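Bear in mind that the values in this text are calculations on the coordinates, not laboratory data. All values reported here derive from a predicted model rather than from experimental measurement. Cβ atoms are built from the backbone, for glycine too; each structure is taken alone.
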Structure P
Amino acid sequence: MACGFRRSIACQLSRVLDLPPENLIKSISAVPISRKEEVADFQLSVDSLLENNNDHSRPDIQIQAMRLAEKLKCDTVVSEISTGQGTVNFKINRELLTKTVLQQVIEDGSKYGLKSELFSGLPQKKIVVEFSSPNVAKKFHVGHLRSTIIGNFIANLKEALGHQVTRINYLGDWGMQFGLLGTGFQLFGYEEKLQSNPLQHLFEVYVQVNKEAADNKNVAKSAHEFFQRLELGDAQALALWRKFRDLSIDEYIRIYKRLGVHFDEYSGESFYREKSQEVLKLLDSKGLLQKTIKGTAVVDLSGNGDPSSVCTVMRSDGTSLYTTRDIAAAIDRMEKYNFDEMIYVLRFGLLGEKGHNG
C-alpha cells in the first residue's frame, strides 16, 4: 500500500524533473509519526537528488525544495504539499488512505501487510527466539508476561515473513536460589500445600528461608551445600528439585494456553550444568579465563584489562553461574539449529542482542 502511494508521488515528480520514476522512489521516504504534531506522510530529500552533483557551489537546498514544491500539484492521491529542511513533504488524501487500508485488510485478512514490495525477495533464515523464560518455583508475573507477548509477536512476525522459527522457553531452573529453596522446603514446606498451590507455596517458602538465611549463617551454609549437592548429582536433592520444576511447568503451560502461546522447546539452565564445565575448559584453552584473588574465574570483555568490564563465569567453589550456562546454551543451539539469527527477549523489555551465524 505504502509502495503504491510512493510510486504515485514518484510519477508526478518524474514529469516535473524528467527522471524515471524508478530513480525517484528510493528518495521518497515515510515520515515517522509524531505524537506532538501532525506531520506529512512522505518526504523527498532534495539533497538525495543532487548527491551525484560534484559542483560544490550548487544552489541552496532549501530554495531548491521550495522551487520544486511550487511546480507540483495536489491530486487525488496527494492532498497537501509543503517543504521542510531540504525536503518536499506530501500528505496523502485521508479518504483515499482509509478506503485503501480497509480494502487491503478485507482482501488480505491475516496476511495484511505481508505482500508489500518491501518484503519481496527477502532471504529465508533460520531464527531462534528465546522468550518468556520464567524462574521455576516462582510466580508468573507481569515482567514475564511482557517478554511472552513481545517474544510471541516477534516469532509470529518472523514466521509470517517466511522464516523458519524455533521458539524456546529457557527456564530459570538452576542456580543458588534452588539451594535456598531446597533447604527452605525441608524446614518450612508442606506437601499438601505444594500439591494444591505449588507456585504460591514455594514463593512463601522462598521468602521465609531468605529471611532466615540473612540472620542465620547455618541456614545460609545449608543452602550453599544443597546447591553443591545438586551440581554433584545427588539423587535426593535432584528428586526434590525435579518435583519443583515439573509442578511449575504445569502451571506455566496453563497460562500459555490462555494466552495462545506455544513453544517448540522447553529448555533451562539445568540442561547445561555439565556443559558449563566444558565452556570453562574451552575458555581456559583459549587463554581467556582468568582467576581472581577471590578464587573466582572471569573473562575480560574489554580486551585491554579494564577491571570494570569483566564477566564472572565461575564461583570460587567451582560452581557455574547463569552466564556460563547461557554460553553453553548458545553453543548447543548453534550445533542443533545452525541458526542465522538468535533473538533474546528479556523480562524487562526487548534488548537488541542477537547472535548471528558467522
Structure Q
Amino acid sequence: MAADVYFMDLTATSRENLPQKLERLITAAGINTVLSENDLTAVKVHFGERGNTGYIRPTFIRKIIRTLKKAGTSPFLTDANTLYVGARSDAVSHIRTAVENGFAYSSMDGAPVVIADGLLGKSEVRVQVDLKRCNAVFIGAEIINANALVSVAHFKGHELSGFGGTLKNLGMGCASRRGKLDQHSNVSPKIKRKTCIGCGQCAAFCPGQAIYLQEKKAYIRKEDCIGCAECIVRCPTESINIKWNQTVPVFLEKMMEYTAGVLQNKAGKAFLINFITNVSPKCDCLPYSEVPICNDIGVVASLDPVAIDQASADLVNRQQAPAGTALTCNLRPGEDKFRGLYPDVDWEHQLAYAQDLHLGTREYNLITLDTLAYKNEGR
C-alpha cells in the first residue's frame, strides 16, 4: 500500500510566508497524530559544521518548535556527536557550533539543545534488533528516552550512501560514537599514491590518527584506521578510495538496521520532514558548502521514512542541473543525479533494504499543498 508524502513548493505570498506554509504542511501530513500532551519531543536536526551554510535555516526549525509547543509537548533540539575530528565531536563544541549557526535557546523559542549521546558520545542505549548485519545497535540515549521523535533532514548528496535524507538522519545521525564506529567498521580506505599531492588534509582530519605523511605522500596505518571515511571526503584529488562494490552495500544495510533500532520504541511516535533545498553534492559535515546540484524544490513530510526519501530522490532527479555543480553527467531532467555524483554507489539499495525490513514502502502518493493565498485572492 502506498504511503502519503505531502509536498510544498517554495511559492509564498503576502497571505502566507514559507514558515506559515511549513506549519500547514506538517499539520496536513499528520504531525499531531504522533504527539501527546507533555511529550518530551526530540527534534533531530543537523546543526551544520562550522563554516557550512547548507543546513536548514533556523527560521524553519523555530516554526516546527512552535507547532510542537502548540500541541502541548516539550520539544528539544538534538543530534549525536560526530566520529570525525571537527566542531561537533563533543557536546561542548557541538552546542557552541549549534549556537553559532543560529540554534540558540533564545532563537528557538525556548527549546534547548540536548546532545543525544552526551559529553563524549558515550551516553547510549543498546537496542536488540537481531538482523542480518547487527544483533544490537547503539543509539544516543536521549533519542531512546524521548517520548516522540521529529526528524528534520536536509536532503543532499553523500559520498557513501549516494544521498542523505530521513533514513540517514535517523540511522547514522542518532547513533552514538560506538554506533557510528560499528556502521563504518567494514570501510577500509586505500591511497593512490600516484595522484596523492601530500596536502595533509586526510591526516589533519583523521580521528584515529591513522594517516601520516612520508616523502610528501600519505600512508594509512591499517591497525589504527576506524573506517570513518572522513579521508575520502577531505581528499581534494580523489586519491583515497574503498572497494565500493563490497563496502557500500554492507554499510547501507547496517545504517538501515540502525534506523530500525531508532524507531523500535517510536511506533506511531515519529514524524519525518525533508528539506529539499540547497541540495549540495556532499554532506553538511564539511566546513564549506558547494554549488547545489539542482534548484531549490521544497519540503516534504510523511509518517513513512522510506517513502519520504524515495519521493525526495525522485523530485531531485526530475530537475535540470544548473551550471557550475560537481555533476559532469546526468544533468538533464529524469537522469540520476546521485549516480552522476557517485557512480559506484547504488543508493537505491538502502531503500530496498529498508523496505525489506518493513520500515516503510517505496510506493507513495505525492500530495501537493496548494497555495492558499492564490485561491483567497482569486489569482
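Quick check: 12.0 is what I get for mean count of other Cβ atoms within 10 Å over residues 35-42, calculated from one of P, Q. Which structure matches? Going label by label, the one that fits is P.
Out of P, Q, which one gives 15 for relative contact order in percent (Cα under 8 Å, 6 or more apart) as computed from the coordinates? It must be structure P, since only it matches. Computing log10 I(q)/I(0) by the Debye sum over Cα atoms at q = 0.06, 0.12, 0.13 Å⁻¹ across structures P, Q gives -0.40, -0.98, -1.06 for structure P. Quick check: -8500 is what I get for helix-only ellipticity at 222 nm (-39500 (n - 2.57) for each DSSP H run of 4 or more, over all residues; to 500), calculated from one of P, Q. Which structure matches? Label of the source structure: Q. Computed over structures P, Q, distance in nm of label points 7 Å out along Cα→Cβ at positions 131 and 307 reaches its largest value in P. FRET efficiency 1/(1 + (r/R0)^6) of positions 123 and 211 (r between Cβ atoms, R0 = 30 Å, to 0.05) was computed and gave 0.05; which structure, P, Q, did it come from? This figure was derived from P. P, Q: which one has mean count of other Cβ atoms within 10 Å over residues 275-282, as calculated, at 23.5? Considering all the candidates, the number was obtained from Q.
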